[in-house]
1. Of structures 1, 2, 3, which gives 15.9 when mean count of other Cβ atoms within 10 Å over residues 22-29 is computed from the coordinates?
2. When P(r) over Cα pairs in 5 Å bins from 0, in percent is calculated, the result is 1, 8, 16, 15, 13, 10, 9, 8, 7, 6, 4, 2, 0, 0; to which of the structures 1, 2, 3 does this value belong?
3. Thinking of 1, 2, 3, which structure, once semi-axes √(5λ) of the Cα gyration tensor in Å, for residues 6-93 alone is computed, gives back 26, 18, 14?
4. To which of 1, 2, 3 does the computed value 39, 8, 6 (semi-axes √(5λ) of the Cα gyration tensor in Å, for residues 54-101 alone) belong?
Structure 1
Amino acid sequence: MIGTGNAFVKENKIRDPAVYIGNKVAGRLATQYDMRVMRSDVDPLSDDSIDVISARYPESDFVLDSQTINWSYAYYPTHWDSYRLMYSVRLRLIDTHTKSVLAEALCARNPEYADDAPSHSQLTDDGGEWVKRQLMVYADACGDELGSKVLGVTAETEKSVVK
């Protein structure tokens, strides 16, 4: 099943939402605290240890690390032709000088059954368009949730700071 899922993601060019989430929160953080975002990598690191991250960004005081922990789909146990898309992401604010995590939170989406849950073909047809749309819904919600939880940065705060 893992191989099938990985092939589905690759063949349908489904992007990992963690990059979008990290960029969304970083933009809000920069606006609220008058910080400069230096760069944003789109290639995941092979090691998420604090030492590796700090070494990769020696010119930065802080690194906002966003990482997809899980993304998968599965049928509901009591509704075999109805599927759910599950997603979880972790966000960490890392001080590169002290090599410490200043803030960390997890956002997860694991929907309960609903009558409009997609069938397997609805989920996978059209180049995975349903999955792509749903992942963006999750990414927007998780960006808002993590920005608020970890950094106290909200869309409303951002609007009040921007003149």
Structure 2
Amino acid sequence: MVKKQTYTLEEAKRKLENYCVYQERCHKEVRQKLQEMHMIPEAIDVIIVHLLEHNFLNEERFAKAFVRGKFSIKKWGKYRLTSELKKKDISKTNINQAINEIDDENYYNVFNHLAQKQVLSITDKNKYKKRKKLADYLLYRGWESDLVYKKVNELIP
């Protein structure tokens, strides 16, 4: 029989402080981690308040770091970024603040580069299939549909 690890309140606080220091976390991730540690709801609330008071947990900072990272590394568009943050229960205000930090010029440059790179990798000879593949790829990555269809028409006339 496997013995479940138990933690005192102080041990759990230290463990979660390290968890938050390692990488920005949202409230939902921290709550989930505490539940996995089999902490009681009252202890979870005490620990989350402690993390907030000592600035280990900051939803605004998390949203901005998330958007920066996913935009620059995964090349996600604003729709995908917004929906992923909503899944993490981030407030609309924090989502908008984070999204607005993306420089418009950089946003369109990344989009154009991504579209041109992708169109070269599509080997389909059928123009309509090629257009659909490009559009699907860009829409899946969360780019706005008006941008996507304009670019598809431009790159595959």
Structure 3
Amino acid sequence: MYSKEQASQLRQAFWTAFGQYMSPILSAEGLRANWVNYKTGAKHIYFRMQADNKSASMSIDITHPDIELQELYYEQLESYKATLHGTLGEEWNWHLHDVDEYGKTVSRIFKELSPINIYQQENWPELISFFKPRIIALDEFWSDVKYAFEVY
């Protein structure tokens, strides 16, 4: 078991290492990207990478507080499902109106890896191998479809 501080330090060390590993890689548009804190540029649409002592996940989170608009964003992304899965090279899970860890309603498109433990450094290569191709593919996908979300 790790203390809260040790767990925080290990998480921070992983994300710092991942960010450094990804820093030479340019975005689909040829620009430098902050891969760890990827900005979609669309309000209420986030690309999230999460890992803990049981699993890791990569997701597109739609967090609009208006449930009807959240559903509209979700449906719009759903219209690009074949493109998304084609770019990713795999199918992801689609959940409309989940409740997140803070009790807020979100819609989520995600892929999960388990079992995996971010607190064990020997798992870091596998975590990097999970996150790297997916965040690059999401960036490529987003560079093609983001303009459809600018009107909201």
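Bear in mind that the values in this text are calculations on the coordinates, not laboratory data. Keep in mind that what you see is a predicted model, and the values were worked out from it rather than measured. Cβ atoms are built from the backbone, for glycine too; each structure is taken alone.
1. Clearly, the read-out refers to 2.
2. Traced to structure 2.
3. Checking each candidate, the match is 3.
4. Source structure for this number: 1.
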